[in-house]
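In what follows, structures are represented as structure tokens.
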Structure P
Amino acid sequence: MRKLLESAKRYAGSATVEDYVIGLGLCAVKLSDGRAGLSYILRSEIRGGCSPLERTLETGQQAEEFIELYENSDPVKVSLGLATINACLNSVYEKDFKKGDLADFLQLEPDDSVAMVGDLRKALPAVGTHQVYVFERENKSDTIPDWMIPYILPKCKAAVITSASLANKTFWFQIEPYLTTSKVALVGPTTPMFPEAFEKVRIFAGFKIIDPDAALKVVSRGGGTKNLLREGAAVKVALLNHQGN
């Protein structure tokens with residue numbers, strides 16, 4: 001986590017936060033130099049009442065100050081910090097972005113078992129042809145509770161992980177320590193496209209924001225990933241980590 005924060009601060013430069021929005025499922029941050037980033041919102045962990053934030057955050061602050069919100073305990077501030085991190089980092093390796101199906105990049109063998117942290121089965125139907133263990137914090141009849149991750153994840157030949165795990169920070173202490181395979185993908189609009197901060201992740205399947213203003217508009221109106229893609233505000237991209245295990 002520390003490397004992610006330090007890298008984001010380094011690439012933030014002199015940029016300030018021009019605007020931010022907090023939607024129903026996502027938040028978005030736009031920097032003064034036009035870069036923008038997204039993050040998942042942990043709705044179930046936001047405290048009740050009409051004012052989930054004690055006070056609103058002022059725009060015009062240095063991006064570095066917003067990055068530091070990721071270390072906060074408030075889920076909204078954490079998401080704003082993560083969105084700012086993504087705004088600072090997701091253009092660094094833009095020239096290496098690829099298009100294609102995640103299953104092609106994973107290169108699964110027929111007998112490979114797959115750990116899926118977050119229920120991504122609808123988004124990744126091709127993975128469903130394998131033995132899949134789906135971990136969810138909310139225990140459902142067809143999923144496995146996330147506290148079982150340390151017992152099952154190390155035995156799986158591949159892992160597909162929702163980047164929402166960075167928003168609740170479970171990635172760092174509940175997932176990353178138990179990754180033993182080289183076939184690891186971090187998936188979703190919250191994904192930092194920055195391999196240097198993720199030694200054990202080989203594939204980053206995230207979003208490239210094409211139109212920052214359109215992205216903020218979609219998020220502010222309660223839109224999610226499908227809306228961002230449909231409105232042309234963002235496109236799906238992938239990045240391979242050739243330094244990983």
Structure Q
Amino acid sequence: MEPIADSEIKRVLVISAHPDDSDFGASGTIAQWVKKGIDVAYVFCTNGDQGGEESGFTKEEMPAIRQREQRAAGAAIGVTDITFLNYVDGHLEPTLALRKDLVRQMRISKPDRLVCQSPERNWDRIGASHPDHLAAGEASIQAVYPDARNPFAFTDLLEVEGLEPWRVKEIWVSSFAHPDHFVDITETFDLKMKALHAHASQTSHNPELENMVREWGQRNAAAAGFAEGRIAEAFKIVNTN
């Protein structure tokens with residue numbers, strides 16, 4: 001499916017399970033949107049404290065470190081509107097509580113486009129299908145439809161918090177097993193790597209990080225039929241009407 005033209009998109013909300021998820025999955029594309037003047041906001045569902053087993057930090061230290069790293073990664077591509085919901089890393093489930101929290105963020109941000117993780121397991125890339133990723137993706141899509149647009153869903157959001165219903169126009173799903181839209185990020189690949197290097201507790205131990213990410217992107221570009229050597233990110237586009 002062809003997405004809505006970027007010229008018709010004013011705001012994008014990116015929902016991820018963990019700090020660094022959006023940078024691995026979509027930061028080259030997000031950097032392009034920011035350059036076009038689109039407002040982008042991030043929401044991270046967990047505190048990230050189960051990441052960093054090779055970093056030398058303790059589990060208790062990780063949430064503050066990962067939030068600091070994510071703010072630096074966002075700044076590298078021009079995203080400063082960042083919210084952390086602080087659910088426990090590794091324990092995320094698509095509960096009504098999470099769904100309500102995401103509806104709240106959608107009504108605050110009022111995005112035309114939502115980027116989220118796939119709620120469907122990708123058997124070819126099991127690392128993309130962390131249980132938290134699946135849960136964040138499922139809760140995000142449930143929040144888009146039916147809840148964010150429905151004044152009768154979580155009525156206290158409207159009656160107490162004054163958050164009006166909001167209709168998200170389209171969803172971009174990352175890490176989907178069979179994507180149908182590819183974005184050439186060759187010109188923003190350097191910004192993607194700056195964002196990823198900002199997550200030092202997660203990436204500094206890997207001297208092959210850039211080669212690995214480049215190879216992923218080149219496989220996406222080949223699948224899209226782009227010229228040899230190009231780099232791409234891949235998505236499934238969902239129209240919500």
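Among candidates P, Q, the computation of helix-only ellipticity at 222 nm (-39500 (n - 2.57) for each DSSP H run of 4 or more, over all residues; to 500) that gave -6000 used structure P.
Each of P, Q could give distance in nm of label points 7 Å out along Cα→Cβ at positions 183 and 223, but the derived value 3.5 comes from P. Which one of P, Q has semi-axes √(5λ) of the Cα gyration tensor in Å, for residues 191-230 alone, as calculated from the coordinates, equal to 26, 10, 8? Attributed to the structure labelled P. One of P, Q was used to calculate semi-axes √(5λ) of the Cα gyration tensor in Å, for residues 95-198 alone, giving 29, 17, 13; which? Answer for the origin of the read-out: Q.
Once distance in nm of label points 7 Å out along Cα→Cβ at positions 63 and 103 is computed for every structure in P, Q, the highest value turns out to be that of P. Structures P, Q were shown, and relative contact order in percent (Cα under 8 Å, 6 or more apart) at 26 was computed from Q.
Look at distance in nm of label points 7 Å out along Cα→Cβ at positions 23 and 111 for each of P, Q: the largest one is in P.
Rule-based calculations on the coordinates, nothing more; no lab input. As the structure is a prediction and not an experimental result, all values here were calculated from the model. Cβ atoms are built from the backbone, for glycine too; each structure is taken alone.
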